[in-house]
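Right after this note come the structures.
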Structure 1
Amino acid sequence: MTRLVTIFGGSGFLGRALVRRFAQDGWRVRVAVRHPAAAEFLRPLGEVEQIALVQADLANPASVAAAVAGADAVINLVGILFETRRQSFQAVHADGAATVAAATRDAGIGAMVQMSALGVSADSPAAYARSKAAGEAAVRAAIPGATILRPSVVFGPDDDFFNRFARMAQLSPVLPVFTADGFEVKWHGARPELDLFGGGGPRFQPVYVGDVAAAALAVLDDPALAGRTYELGGPTVYSMKQIMELVLDGTGLHRPLLPLPMGLAMTQARLFEHLPTPPLTRDQVRMMQADNILRGEAPGLEALGIVATPAETILPHYLRRYGPATAN
């Protein structure tokens with residue numbers, strides 16, 4: 001019998017990858033979003049009538065309950081990168097996850113995947129990370145057998161990470177590299193060398209969006225893999241400086257890199273927060289003060305039988321659209 005999965009937040013960057021992957025694997029996919037009419041573009045990702053769109057709002061428990069009714073599995077992807085007057089981290093990441101988990105439990109569904117993030121902690125200085133940790137706890141309390149996926153920065157054709165820096169490279173004469181405040185002096189034998197980048201800034205372990213989708217499918221296909229927390233990262237750790245070099249390599253643009261101390265970044269973020277869609281917030285700066293890499297304390301892609309995709313094999317295919325021919 002064909003299985004049915006309900007995916008909350010299925011119209012976003014990561015959601016589109018999951019909808020496509022589950023449809024390819026033969027699942028029926030019910031995409032729960034606030035505005036179904038705006039998600040019609042998802043239907044061609046599957047066969048006729050394989051993908052259904054339903055209205056659901058995490059602030060409305062009745063709509064969430066209706067969205068999970070009759071499903072075999074539930075995935076919650078809903079998340080925000082910055083807070084607004086209408087949406088807070090607490091409401092979306094913690095309370096929203098609790099609502100989905102409660103509805104899933106009440107419907108008698110034992111298979112749930114909660115999409116979290118690498119580096120979440122109840123003690124984090126960043127509200128984003130604390131709210132994600134609260135969401136994990138709420139899901140576990142309602143459904144002990146739920147699976148938590150914690151990806152690092154997710155990359156792919158429509159990501160909001162590499163694309164953002166690529167657009168910046170198009171428009172700006174320099175690319176900023178977030179670094180610790182101050183500088184370092186490194187010694188090469190008896191010769192000192194001034195390091196303005198402080199070792200290259202925070203480190204990341206970008207994971208391909210297709211690998212994250214494959215991970216969600218794997219834990220729902222095999223009950224033996226469910227019920228654990230997985231940390232998902234790519235095969236390579238990059239410093240912030242190396243991330244920017246990847247952007248320049250992928251676009252073919254030539255821009256000098258400018259060290260941007262965290263203290264100055266925090267000041268800029270304070271100003272950016274007044275924009276409707278801020279390019280940087282103080283909470284994001286706080287997140288970048290810690291490395292976003294695998295700690296080796298939880299299983300990863302390899303435990304799910306997935307070989308991590310190197311960023312270098314994917315980035316050029318979509319970053320080249322920002323290249324010299326289209327740059328200002």
Structure 2
Amino acid sequence: MFFNLPGIPLRILTAVQKLPFSFLDVHRDWLGRLQQDDGGFPGRSGSSSLYYSAFAARLLALIGCSHASQWERLVTYLKRELRDDRSIKTLVDLDSAVALYALATLFVEDDLSDVGTALCQIGRVLLSGLQREDGGFAKTPQSAMGSTYHTYLAILAARLLELPLPDQDRLTRFFAERQQSDGGFVELPFLRKSGTNPTAAAVVALAQLERLAAIDLNRVRQFFASVQRPDGGFAASAHVGESDLLSTCSALISLSYLHEKNLPFDWNQTENYCLSLANPSGGFFGHHRDDQRDVEYTFYGILSLAALQMLKQRVIR
């Protein structure tokens with residue numbers, strides 16, 4: 001079963017089927033062993049976390065795990081989190097809960113309308129309280145200006161919950177004003193060094209708004225070329241020497257929206273970099289100095305490999 005995870009093109013999700021079944025099975029089994037008694041999934045500290053449980057749900061959906069019992073236990077965990085008033089206080093929390101809910105509706109037979117109603121109520125309060133004069137959404141109530149990344153999260157959550165977005169022209173200007181001379185984007189307007197992840201957030205958000213024409217996409221491509229490293233991975237900025245899997249995944253998803261053929265990248269080298277971070281017994285590390293696997297980086301690893309399957313098809317030989 002394939003469907004569009006928020007912000008990820010369907011053609012990348014369908015490319016997962018090109019990965020070896022035996023490879024996916026190893027990571028599916030590893031993930032299954034991580035589910036906790038309360039139904040959630042742990043971060044690196046060992047206890048269940050809404051953030052990591054959402055990444056586990058994304059990963060289960062990505063690799064095609066439809067075992068009802070796993071999803072039912074995840075729903076039980078989500079309902080427990082919703083009963084805790086402290087669980088969903090930020091847009092990161094909201095995005096995690098909404099992603100888990102939206103994916104669970106595809107795999108469980110129970111009526112989850114009560115969960116959806118609760119999340120809509122929380123979403124309305126958060127979105128109204130965090131929107132700023134610059135058109136974006138802030139990281140915290142104390143923040144005076146919109147965050148590129150949190151505005152991206154707000155757009156994804158609003159779309160999934162079918163909540164109205166503010167003026168899309170205003171949102172488009174918000175993102176366009178964050179693009180720098182090197183083609184990348186900054187998280188906040190007073191910053192001058194572009195980052196890979198803010199750039200990816202802006203590209204994906206504008207794609208969701210169907211406003212990619214508002215930015216210089218050729219310069220975006222040039223920025224991503226500047227952050228690729230000799231090992232094939234991508235770094236967090238042009239000023240960081242080491243690749244990491246999050247930045248690599250962010251760059252690949254963004255480049256999938258650009259539609260050019262023959263992008264100036266060696267995709268085989270990037271594929272080798274991603275595979276080098278996969279543990280033979282399951283799970284991915286975040287970078288070459290990392291000593292612990294987690295579900296978030298495993299999602300990035302498999303999603304990156306799927307994106308590479310699609311990007312390699314574009315190369316004109």
Inset, instruction - Please state which of the structures 1, 2 yields 0.96 when Cα Rg over 2.2 N^0.38 Å is computed from it. - result: 2
Legend entry - Highest-scoring label, criterion being distance in nm of label points 7 Å out along Cα→Cβ at positions 15 and 255, among 1, 2: 1
Inset, instruction - Have a look at 1, 2 and say which one yields 24.5 for mean count of other Cβ atoms within 10 Å over residues 55-62, as calculated. - result: 2
Inset, instruction - Using the calculated result -17000 for helix-only ellipticity at 222 nm (-39500 (n - 2.57) for each DSSP H run of 4 or more, over all residues; to 500), pick out the matching structure from 1, 2. - result: 2
Inset, instruction - Rank structures 1, 2 by Kirkwood radius over Cα pairs in Å, for residues 79-150 alone and report only the one at the top, that is, the highest. - result: 2
Legend entry - Entry that produces 4.3 once distance in nm of label points 7 Å out along Cα→Cβ at positions 47 and 247 is calculated, selected from 1, 2: 1
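Bear in mind these aren't lab numbers, they're just calculated from the coordinates by the rules spelled out. The shown structure was predicted, so the numbers you read here are calculated from the model rather than taken from an experiment. Cβ atoms are built from the backbone, for glycine too; each structure is taken alone.
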